Structure P
Amino acid sequence: MKIVVAIKQVPVRDSQLRIASSGKWIDQADLAYEINEPDAYALEAGLQFKEKHGGEVVALCAGPPEAAQTIREALAKGADRAIHIELDAIAFDPLGAARLLAAALKSENPDLILTGLQSDDLGYGQTGVILAELLGVPHATIIMQLEKNDGGIRVKRELEDGWFQHVEMPLPALLTIQSGISKLRYATLMGIKKAKTKEIRRLTAADLAVPAGASSVTLDRIYLPERTKHTQLFEGSPKEAAAQLVEKLKFEARVI
């Protein structure tokens, strides 16, 4: 059983973000980076599946050379080897990113591909399903539970309003994993030492015959949301005003 987990390097969640002088992206000079949290849950799901059923876990990352730190973290947690598609810039387009990942997987023939539900930085939530379409494999999203059966796998999907769906799927398949479904493991000292000797296969867009500038999405400008103040007076009795306030807080501000 070969399990490939797609991971991404993103800024640490509590980072103080500043817009770069170009106005097209954030200033990355003093930022610290970590593995995208939804992808960390996908990695954990892959490692647990391997521990139950055997095989290997391969971490797959498309990112700048600095993403090697995140790849080493995945290896330290238990991934057996890694593939690093080195890029000069961030892939803003989920289709372009999926094309790179699909090209890298052609020679791997994985049985199972796992991704996080979405990335913490761009949040498209599309790369995983696009990748499945490019590879021509069945896929399912928002996975809460994963089990192996005789014919393939059985998954539990989260729906709306507390509903769930159980689906049986053949292999190979691709799943996008919901965050928070399990407790994330820490890298042990032994795991960190072993990660230094594990294989990282480095590729470029040219190696994969995927044009580096093939993105169909460009960012013209990013900016901070405008802060505005608005005052509203509620008429009627204190009881009526309180009822109106609760309704505003619940359905407009969405804080209760």
Structure Q
Amino acid sequence: MLEIRGLEVAYGPVQAVRGIDVDVNMGEVVALIGPNGAGKTSTLRAVSGMVSYQGSVTFEGADCRKANIEQLARLGVIHVPEGRRVFPSLNVHENFQVGAIAGTGRTEGFSIDDVYDLFPPLQPLRKRDGWALSGGEQQMVAIGRALVAKPRILLLDEPSLGLSPKFTQAVYGALAQVSDRIPLLLVEQNTVMALKHCTRAAVMVTGKLVLEGTAEDLADREALVASYLGEEPALTGEEVALERE
């Protein structure tokens, strides 16, 4: 559905993305993982029309360069940016109503009632203003608002950033249900959650893709992935036993 070829994004003299290729097909969750400054967010912004770029981005055969942000949203390219960005003066239900505008004309997708079913904690908060929600509740609203826009593809930037383990599990539990119906392109620093829920992943460092594979392949190469991310790989059971001796 989504084909990215030779994507380059620059901010003046700073080259954020350096000629990457990415595909997202129906039924897939594709994760871009990597350290801060790797170019992951810039990749999503290019796809959704928020920044100019070199190379090509094609969605369902359409050249995305020929469409502006609003037109891409109307085509079903829906972006949930980092930082949630709910409308603070609108309540939960009103946030969803605003999101539904982008889905006008598409019949398949999620209704507002479907979103409340996906995120039960939001049901008693329908009339609560955005500013009065916790970070986890705001993230649920941001994703729910995107879903009622009836996306054909959903771009998610750091959905677990700053969330407690409880809300992280709730968000990814909902995304697991969503991915049966909508392909996802996911940017995530929580490598464990990304590899647990994606079908394919790519490690991005300094604007380039340095390692790609299925979630299972990359989980098996944990030490190599961790080295690119500047992390310590998790200890195996045998290593834990040795540490305790």
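Rule-based calculations on the coordinates, nothing more; no lab input. Owing to the predicted nature of the structure, the values given are computational and were not obtained by experimental measurement. Cβ atoms are built from the backbone, for glycine too; each structure is taken alone.
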Structure responsible for 20.2, with Kirkwood radius over Cα pairs in Å calculated and labels P, Q on offer: P
So mean count of other Cβ atoms within 10 Å over residues 23-30, computed for just one structure, reads 16.8; which one of P, Q is that? Q
When distance in nm of label points 7 Å out along Cα→Cβ at positions 63 and 79 is calculated for structures P, Q, the one with the largest value is Q
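Going by percent of Cα pairs over 24 Å apart, for residues 55-150 alone, which of structures P, Q comes out largest?
Q
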